[in-house]
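Taken together, the values in this text are just the output of simple stated rules run on the coordinates, not laboratory data. This one's a predicted model, so the numbers in the text were calculated from it and none came from an experiment. Cβ atoms are built from the backbone, for glycine too; each structure is taken alone.
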Structure 1
Amino acid sequence: MANAYPGRPQSGAVSSADRSTMTGGAPVEIKKVGVIGAGQMGGGIAHVCALAGLDVVLADRDPGALAKALATIGKNMDRQVTRGKIAEGDKSAALARIKTAENLKSFGESDIVIEAATEDEQVKRAIFKDLCPELKPGAFIATNTSSISITRLASTTDRPGRFMGMHFMNPVPVMQLVELIRGIATEEPTVQAVRELTVKLGKQPVSAEDFPAFIVNRILLPMINEAVYTLYEGVGSVESIDTAMKLGANHPMGPLELADFIGLDTCLAIMQVLYDGLADSKYRPCPLLVKYVEAGWIGRKSGRGFYDYSGEKPIPTR
């Protein structure tokens, strides 16, 4: 493959200076961040990185998605200003740090690129194949996957030692947790650098092993899937199931409302990873969840899921 940056070592070739940062010494300080995917997660990641003083390149092949992401970031920062979380000057400076791109060629100076594309392994593999030739040899790659094997994804890159999972929670500007997952080949300096970045973003890092769905979704998604089974079997209605869990278990959001917020397509993808990866029938996706996704009723982002969001107030669809 032709070198995308004349004068730079070929992708996968590591200079002595780069090697010294990979094998020991002080952790590499991350100052420039690339984010792939301008959806809800990618936009949120760009938001917190920019507020932390980092230069950000947010890439998506859809210019409409980029425009929408910038508008959402600005609106969410306005909310933070109103609530006294940040100053108006912080907002202006952060927005100025975010650049957008419609391809991956703008990541040449990024110290880390965080992939936040759809939860589809083949899509992610294709992205990494195109991304690696554009990176400087010392750059890290992180994936925001919520369930897919880090080791398997890392093996598709030219730098598995500098690859790991960095799973943010949704909505990113609000939620404090980031799951850090190392693959079998992930090197310790990578873990140190990504952990330091996580803390710099004001988040709490938690280490998780590279098993299907990691910690949060290994516990959360089967609960949501069971709530869908409860609906499917007629044990309760959408409203009664969500009310029961909010008042009976003190959950801030009912499981079906939460499924709509996450996206039913994402819920199904994670359950399928659990079912395939752990070979246990208790992780079988509920047929009703499959039907909703087949219908395109995937939650808030489509306007309809277990609730219809077309009016002023969400109305149960079942």
Structure 2
Amino acid sequence: MKSKKIIIIVGPTASGKSALTHALAKKYGSEIISADSRLIYKKMNIGTAKPTKEELNEINYHCLNLIEPCQDYSLGKYLENAQPKLKNITEKYNFAFVVGGTGFYLKGLLENLFLPEIGPNLELRQKVKDQSTETLYAELKNKDLENKWKMHFNDRLRIIRALEIELVHEKKDLPFINLEFNNFLAECEIIWLGLNFDLRDKLRAKIKHRTELMLQSGLIEETQTLINEYGQLDLFAKTIGYAECLNYLNKQILSTDELSNKIIISTSQYAKRQITWFKSNENINWLNLESPNLLSQAESYINL
């Protein structure tokens, strides 16, 4: 038996994975690494469902509020932040919790991709700007013999980013594995837990409820404040909740009812993509969200 454990809790947005992780970390005494590509941004609080001030006072969270919305971030930067923290927490308590819905971050962290910071390749971006996403995806698959890059075939930005990284690694003969961190992972038992409903309608109902709470808590006002400070960034236009509020503030959505419905539809579509991603991971132990003893179910797998 391995003496150290890393417990990863995943699931679609609004499934309650954050609440379960917090309850476990509080009960057993450890810290939490976030693997969410939007929680890294400061001041984007309501729309990203960040932990509350009370929760942050109870448990140490990591990889939250790292940069301003106007700053660039990447998987490489995430790994530079998350890998040493995960190692330190696991060695301190003999176990650590990782929670999130960004599969790309989870794959990089737990499968140990080594991605030193690599700037954008403007020459490559100019070269591929007229090529179809399908062609670029095929090119990436041809280069990716180890199947490192698992992303949607229409995710053009990430496909181009992966091609940039592949090009640098080819030229400099860089490894994709951080050997020191790989040795640490080999000492750990990695336990995957996933949250989902048997019926999609039940998840949609939770998404609807969370959307209503976000709007009541001031999501429109938060979006306006962000725009006032940073302008209408691409980040906001590409983030569910903020994108729809942006359209509402620009009079492209004419009522709060329509705004709510648009957010629910976008969130439900995103949740479907997340489920598809996670279902491909055969290591995940799926928990039934309708169970009255969800905490006990999780405890039976992690055996702390």
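Values as computed for the structure displayed
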{"read-out": "Distance in nm of label points 7 Å out along Cα→Cβ at positions 251 and 275 - highest-scoring structure of 1, 2", "value": "2"}
{"read-out": "Top of 1, 2 by percent of Cα pairs over 28 Å apart, for residues 59-202 alone, largest first", "value": "2"}
{"read-out": "Which entry (1, 2) yields the derived value 27 for relative contact order in percent (Cα under 8 Å, 6 or more apart)", "value": "2"}
{"read-out": "Comparison of 1, 2 - label where FRET efficiency 1/(1 + (r/R0)^6) of positions 99 and 235 (r between Cβ atoms, R0 = 25 Å, to 0.05) is highest", "value": "2"}
{"read-out": "Computed 0.99 for Rg/Rh (Cα atoms, Kirkwood Rh) - originating structure among 1, 2", "value": "1"}
{"read-out": "Answer label among 1, 2 for the case where helix-only ellipticity at 222 nm (-39500 (n - 2.57) for each DSSP H run of 4 or more, over all residues; to 500), calculated from the coordinates, equals -13000", "value": "1"}
